[in-house]
Every structure is written in structure tokens, then in C-alpha cells.
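Colleague: Each structure below is given as C-alpha cells.
Every number here is computed from the coordinates shown, using simple stated rules; none is lab data. Keep in mind that this is a model prediction, so the values were computed, not measured. Cβ atoms are built from the backbone, for glycine too; each structure is taken alone.
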Structure P
């Protein structure tokens, strides 16, 4: 591993930060839980069937770091201005654990325990690479690979890129061929493009849109049970909830009928939940977007995620169907004029003033639905037979920068799998459960009869 203290100009290259990296810096408090803290991680676990060649796996992991500069990039925060420093390729720490008897536990149970271990581990942002791997071997043909990457250089989309490229490099090393990978551009090239775009006339039009859209807007925040503590002492908790096909199938039908998406339908129900909690009808909710509007950067690993304010006035809506249509229009307009969250907050600071109330907490929504509607499977070739690795689980760490709640929603016409991430220093578990029960009730009733008055849901 390489530390900043030994990096020097001959081996490091310096580049400006992206707007998202700068935004992360504004939230960083220098503690473990901040965006550059050592606990702000993303973890993915693969269940692998077939013999794993350890030397090939190590080489493939190192190939991923060589291909994607950001995994070997340090953000120098104490400079003026801060910058990112790209270091030479380096080896990924790979730990091997042989677990033939799994300590008397089921292998699935052991995988869950190792996942939690990885998720609650640490990675220093002052060392490279910002990727770690653990291979748990149950026998020669059954193992689990845990990949942990620091969130300051990655997002959910990027994890998928890493997994795809790892499979391709493993296959290439096994077969002695070139990896079957598409061309890609580095994150620093994205930053250069983003900086240039920020001065374009297109962004002038987007700024005009947001100036009008955010005039008088206030970000929706949740009332806490205990206010903001002087310092957070408890780890984050997760409350899980779900809905079955009885709710989600008619929700999908409503999405088709209104030319929207399942996410828009569920988001509409969340608007109504927010109304029932606070009484407000002019609602500005924050949601995570991929931030990847440019096709040429779809194969780039990096911190692209963005957070946009979606403002909808529901007072003029008479039915839930009307709310869905208004929500859809808000989404279309906001996404067509997407700008980095940091730029929006800097340019229009009034809409985030609601965060200053220490009795309230941020409310963020994230769509984690798989693109293909199911688990991602990718082959890692081994001679003529091949081995398969299936993505069992991936999640962000339970430590978030600051307080608030994050709602993770994975949607399909047959199910809703969801969770709320919250800090017990601010919220009682019963409060969060009450919110999720309310959302499930609203959604089930709304999609059963979308033309009923939304105020009666």
C-alpha cells in the first residue's frame, strides 16, 4: 500500500476534483463516519462455484486497479485548492480464509457474518489502493469473494463496473487472451469534461430552470425524536420492510398507464407520507441519481452519484393518479436539467436552510432496483467448463456522513424490498417502523384505486 507521505511528484499526477468530490469535502468533519472517513464503504459479495486460482484472482484484482486510476487516487484535502493525486498501479490486499467446517454454522450464515465484518471494517483514504478483497473458501468448489471499496471513489454503478472487469480479467488470465472489455475513459477525464460543461450555455439554461424551480422551496426534513446529538455515539441501524405482488403489480400497471416508472409511483406515495407527517403540500424531496448522463462515461469507475431536489406541489391534485402525473413531470424536468448537488446548494442555498433546524433530520431516497430485475450473474471462465459467480448482496456501510435517514428502494412488479437507514441517537426504531407501515398502507390503498382522493389515503 502507498501512503501520501511517500508519494512524490515523480510517481504521482495531480488533477482537480469533481463537483461531487468537492461536495463530499463540505460534508466531511474529519471523523470516521465522514465521506473521507475510514468507515464510509461499499461492500459486494460474490458466491463462486468452481475452483478459484488464487494467483489468477490476485492478478485480476491488480488489473482492475491498473485499469481504473481512481482506485489508486488520493484526495489531498489540506491543499489550497484540494486536488486528487493519481499514483502508480499497486497490489490489492487479498485475504484468504479457509473455512472447511464453517465453525458448525451454515455457509449462508457465515457469509452474512463476513459481510457484516467487511461492512463494519475500515479503509484509510490516505493509502492506496482503495479496494480490499477477502476470499472465504468452504471447499475447492465453493467460496465467497468479498470486495470492499471506499465510497469516496465509488458508487453503486461503479461496483458493477468493478465486478464486470474483474470477471473479464480473470477469464483473460485463465485463457491467455486479451480481456473482453469495452473502451473506457478515466475519472479525471470526466472531471475535465464536467468543469468545461459548467461554463457552457446549456448549464446557463439549467441554472435558469433551477432558479425558478427552487424559488421559495425548502428541502423536506423529518422530525426527530431526540434532535441532533453533540456527537453520534451509536452505529447506524437498518429497518427492513417489503411489499408483495398484490401491491406492486397494480403499481406497475399504474406506472404503465401514466407513462412513468415504479419508482415514480412509490415516490408519489412518499410525497403523501411526507404530507401526513408534516401537513405540507409543497414538497421538495431529495433522491439519489446515477449522475451518468454521458454515455462515454458509463464504463468509468468513479464517484458519479448525484442528489437532486424533486419539488412537487400536490395541493392541486385531486387523485393519486394526479399525484403520479405531477411527480412524473417533476422527474422529467429535473433530470433534463441535472446539475451537481454541490453546485445547486452553493448557488441556491435557501432551499437547504431547513437542515439548520437541529430538531429535524435529512431525508434521502435511493433507488437500488437491479437494472435487469434480478440478481446479476457473470461468468468467470475456467478452461472449457467455467465457474460462475453470482452477486448475493451489495450495500453501503451503516455509517453515514452526519445524521438523517436514507430510504433504499428495490422495486419490481412482483415485490418491493426496502430499508431505512437511521441513527438511534436521533430516532426511535418504533418511529421508523411507523413511517414504513404508513408508506405501505398508502401505497397499497393508492394503487388499488388510483382515482380516489389522495387526502383520504
Structure Q
């Protein structure tokens, strides 16, 4: 593996908390620079599926996740280096507040020397804006904060007050008016997917035109080196994997699919909502998503239920994560109390609730090895089957998740990050 340096301009888009507008600002910046002919690649810090979809729509390029705990430093470094090789600008949208979590966004930015742009919702403040930026820039263990971005600015006068409040050496590098565009709509797991947002292209264009952003040549440059990663083993050569992908099953890390392909697998995508049969396959991958929003169609597609049962009877692998696991239960009840019968490979039922049931980073230990991932769901499950294992939360006060096995079926709430253990990934999908 080469260790050549790839120089590229970069920004880590951070905030003091969630809800400050990091995704909106990152999408606006991506579209703003892309419209100027700049080659932009965007990343999302931490485990997330929905923000990357919006950022991908804004930039016109795939968006990968960067997580030091799930993927490791070398993996993240190589993702950045690969992007820097072909891009003029890298944007990394942060997660939560800059110093939240272990490792935090500050740890990620500091590890890769990414300059930080502090995004703050300034709609209800004036001079305090400067105090928050000062705190972000000087907290122990701080990365290089190069300036501030004021989101939801009310007027030119308001902008002037915010700029005057900033400490010396921390300029106001950009703004976005509060009325720049309609807010990006959300539901219980986050923003709506792009396909469900009417007029998304118009919203992104409006944001790109309304944003005040620095010229490209004013942004710092970073040097990103290739990481000495081993070549993934070709342990899945000749293996055909069918991957569920539609409005009900859309939560899958791009890095997972890229790894399976790099190990030799051939991927075929299908829709449990619309298709009546599986594509020819040796293994089946059912990622997470929103099965609760499509209960009638999923329940009524009995031909697909039969195809999945037949696949399982042949002793072929199935990996089902979160929403994919819910789909394989006997029944699922949504938050309105409407229940529907589903595939029935797993002897249990689940109920959606308004509150988060579990959230956090987890590892899973099985005879095949240990793999890392994350959990984020609003449902509770009653299963007439003992789990074969429980996940190990990264947080000391986190709650483990059960994992079930029936033959070659592995199912649970955990969203697996396959690059955390390629050999284990091959073992799970290899017939």
C-alpha cells in the first residue's frame, strides 16, 4: 500500500449540540461549491444513514461514514485519502456536539488534522455567539477551529452583531438566513430520505444560493496519506448476495457493500415491497429501514415470504439487521396500533413506540469473531426464542441487544459495520 500524500482542502462542520443545523449547512456548502464546478466529497461522522442520503443528493457523490470506534483509524484514513485523491474539497459533517461521545467529533477532527467550522444556531442570540465559539475553540483537547458559521441569521444587523462578538482570530466565515429554504422534514429516526422529500432539488438550490460561504482558495488544505490496510481476502469469490433495497429497507453502509464486492461477492438488489421472488443468490442481506411504514405491502407480498422461507430451508445464510429483523418476525405493530403478519421466520412480535428503545455503539462476539456496529430503534420485541448472544455496549451504562440464530439466519437490532472484521463478514455470508 502506497503512503503517498494527497493534498486537499477540507472542513469539519461541527456544532455545540444536535439541532444546530449541521446537515443543512453541510448540504448547502456541498451544493454551493458543486455549482461552481468544485469536486466535492462529503462524509458523515458517526453512525448514520439518513444524513448521508441528503448530503449525497447535495454533492452528487456517495457519502461514507467516519467512525474511529466502528471502523478504526486506518480505515477512516484510507476513506479520506481515497476521496482526497479525486476531490478539490472534503466536507465532514460532525455528529452531536463537537466534544460529545468517546471518541468525539473533536477526536476525529484532531486525528486527521481537519480544520473545524463551528456552526451555531444564532436565531436567538447575539454576543453569546462569540462565547460559544470561544469555548469550542479553547476546550482542552481542542482541534483547530478556524472560524464560525452563523445559521438562521435574521438580518444584516444581526449578522454584524454576531461577527463583532467573535474573538480575535476566529472570523465569521459564513451565514445562512433563517428563511433560506423550507426546513428538511424529519420523522422518528431522523430526516426523511431524499425520495420522500418533495422538491428536494429546489430546496438544495435555494440553500446554495442563500448561503454566504468563503471562496474555495480561502479554505485550509490538509495532507491525507494512504493507510497500510491489508487487501480484503477474496473469501466470497463467486458468492451471490441478494440485498434488500427499497423504501422499507434503505439503511446500509456503503462501506459494507463495497467490502462484500471487494471480497469477490456479486450483489443483486431486490425489493421486498415490489418483487415476488428473490434474485438467484447464495446469501441474503436484509438491512434496516422503515418496515413499519409499509406494513400492508410487506404483509401482502406472500410470494416474497415464501421465497425467503425457501431460501432458509436450503440452509443458505441470511443476515438481518434491525428493520430487516423486524420483517422476519411473525408480526409487527406500528405506533397507531395497526398490526400486520410478516415473514414468520422468527417466532416473535414487535411493537413500535414513540420513544427511543435503545441507542449506541455495540460490539458483537460470535464463534466467527467480533464485529462492531450501532443500535438505534424505537421498537420492542417479544421473542419465543433464546438469544445466542448479546451485544456489548461501548458505553459502560449502555443496554445490550439480543441476537438470535435459526440455522444460518443471524438476526438482531445491531447494524453491523462489516469493515470492522472482514473475515467475520465473509463467514456470515459464505454458504
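Colleague: Which structure, out of P, Q, was relative contact order in percent (Cα under 8 Å, 6 or more apart) calculated from, if the result is 23?
Modeller: P
Colleague: Here is a follow-up. Here helix-only ellipticity at 222 nm (-39500 (n - 2.57) for each DSSP H run of 4 or more, over all residues; to 500) was calculated and came to -11000; which of the structures P, Q was it taken from?
Modeller: P
Colleague: Given a value of 0.20 for FRET efficiency 1/(1 + (r/R0)^6) of positions 179 and 219 (r between Cβ atoms, R0 = 35 Å, to 0.05), point me to the structure among P, Q it was derived from.
Modeller: Label of the source structure: P.
Colleague: Shifting gears a bit: Can you rank P, Q by distance in nm of label points 7 Å out along Cα→Cβ at positions 147 and 283 and just name the one with the largest value?
Modeller: Q
Colleague: Thinking of P, Q, which structure, once FRET efficiency 1/(1 + (r/R0)^6) of positions 75 and 251 (r between Cβ atoms, R0 = 25 Å, to 0.05) is computed, gives back 0.05?
Modeller: That value comes from structure P.
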